[in-house]
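Q: Following this line, the structures themselves.
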Structure 1
Amino acid sequence: MNDQATIGVVVALQLEQVLGVLAHIWTGLAAEYQLTKARGQAAEQIEQETDLAVQFPYPEIAKLGWVKPTRKRTEKVLELRRFFGVASLHNLQGVHAYAPAFRQSGRSEVSHEALVAWLRGGALEADKIETKQFDGVKARAALQSLRHMTREEPEIFLPQLEQQLADAGIAFVLLPHLPKTCTHGATFWLTPGKAVLMMTIRGSWADIFWFSLFHELGHILLHGKRHTFLENGIDDPDWKKQEEEADEFAQKTLIPPAFWRSFVKAGHFGATSIESFADEMDIAPGIIVGRLQHDGLIPHNHHMHRVRYKWVS
């Protein structure tokens, strides 16, 4: 018991002797006063955070079941604190896992708060997914099977994709797009033995989905477990090398370099040649088209063989 508490008890005993009111009543009144004072301070802090709370896409994350629906600003603060597991929304910038979201300041349409909410939601969803301990050998062994899945529709490949990654220790999370996140995917580690690969239902071009997926796998297989990699099209010089390595991993895994060079050298980029090469590579022809567009070999408005997925969220 500290000195202040001891003095309080001594004074309470003296008041009991002088006024005849039992000491525990005096100490109870003092405790009640402190509690009332603390409640008032807490209410002030909540009120101060209401302006910050409105920066989050609350209706959208409520629709996903991450927070309770409410229109009251103070209730939104409390729900967001619970959702993020923080005592104050101001503390979010100090959370290591969310640092990449707050670094993205190159484009005004990107919302830090939406990115943080998306990452947190992905972590919560990943926590529900049962996976084996991460095994890089298994993950690499699954790459050929994943490449073949590019030829399937989402309702066919998604269960297989989730299971193969889970067997390699990777929780695959596919989430709806949140406004102003402007991202295709993210990777981070929930535990040292469990990686998380997040993808967003943003847009519908199949080739972009698959390139982003293999890009994220590149981060998991090539880079450290301490980092969160968030892909949203903003150049971050601190992570440029890792991003380039992940891009190269995705390109080489989807289309081995020697085969790509031979195909490009032949110079036949018509629909039939693309389909034949895709069959040889055992990948969707739309991925070949996307690569040709990326490399400037065909115009970006030539969408032969490119398909759009119809996501069911």
Structure 2
Amino acid sequence: MDYREALLLRAARETGLLDAVTTDAGTPAEVAESTDVTERAARIVLDALAELGYLAVVGDEQDRYEPTNEALGFLATADVRSIGSAPLTIDSVEFWLQLPETMRTGEPPELHDDWTEHYMGGMADRDAAGVRASVTAAVHRNPDAERVLDAGGGPGTVAKEFARRGFDVTLLDRPDVIEIDRRFLEHEPIELVAGDVTEGLPTAGNSDGDRFDIVFCSRVAHALGRAGTREFVANAYDALNPGGALVLTDFVRGRADEAALFGAHVFAMNGEGETYTEAQFTDWLTDAGFEDVEVRDVPGVPDQVIAGRRPVN
């Protein structure tokens, strides 16, 4: 999606045009009547949205517009699997437009009511081949693993892949995320736990002494800040069995394309995050007690794998 499409969608959302045409208004005149835009503006934007595939032109006079499947993400906030990435992209544009203020104050923008659903929808839209490649890389770090913790697992895309391969899987994320997960992961063999990865990780079973064989975390470290990432790594060490592996996937500055630019994007979003170098990740894992620490590329995955092993003794 280039900047013109993203800004057009944002304008359509901010003016109410997008809501109108995806609910009860079909013609430019009806859209103009139900919003504060002119009929000419409505016609121009509706034509552009139709050309982009979000709307279809219907009716004998070819002046009525209906949403297509591409637009379902703007309607389907109850099911993150149907949202797609477009709503999150529009939210991201808003973060960038507010970046000057975030830079001055250090305070992130306020999040709207549907932000978590949009974020989850964008994460659920991840490339399936990339998810499989990331899970395979994690399994290679501990081929004998049985229990996996997906820390900050969002919509459960990765957790489901671990479960499909026969692992006993626990997904940990913020309470608002877990509440959404319960709507559509209830039939999956995945234990859902609400919590904060920087405050502590759960056990792997009913006993307080049960630990995991793999702690996996995909594209979360960049949002935690330096102190938060260090705390999470230390918590992961405590949550692992001896010989267990911590496996992160994230954009490593100096190795991933445009990693520093991505760090600026995360800062625009939450006022905290950034991306980190290979040396920083290595130091954090080593300081926590991990051995055999490595940072490597994985074919088919745009970010890198950062991994370490808890010593057996």
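Q: Match the computed value 43, 34, 27 of Cα extents along the principal axes in Å, for residues 109-220 alone to one of the structures 1, 2, and report its label.
A: Working through the options, I get structure 2.
Q: For mean count of other Cβ atoms within 10 Å over residues 85-92, find whichever of 1, 2 sits highest and give me its label. Don't jump to the answer; show the numbers that get you there.
A: Values: 1: 15.1; 2: 20.5.
Ranking 1, 2 on mean count of other Cβ atoms within 10 Å over residues 85-92, first place is 2.
Q: Further question on the same structure: Given -18000 as the derived value for helix-only ellipticity at 222 nm (-39500 (n - 2.57) for each DSSP H run of 4 or more, over all residues; to 500), which of the supplied structures 1, 2 does it correspond to?
A: Values: 1: -18000; 2: -13000.
The structure behind it is 1.
Q: For which of the structures 1, 2 does the calculation of log10 I(q)/I(0) by the Debye sum over Cα atoms at q = 0.07, 0.13, 0.16 Å⁻¹ return -0.40, -0.97, -1.31? Intermediate values should be presented prior to the final figure.
A: On the way: 1: -0.40, -0.97, -1.31; 2: -0.32, -0.95, -1.28.
Answer by label: 1.
Throughout, read-outs are computed from the coordinates displayed, never taken from laboratory work. Nothing here was measured: the structure is a model prediction, and the numbers come from that model. Cβ atoms are built from the backbone, for glycine too; each structure is taken alone.
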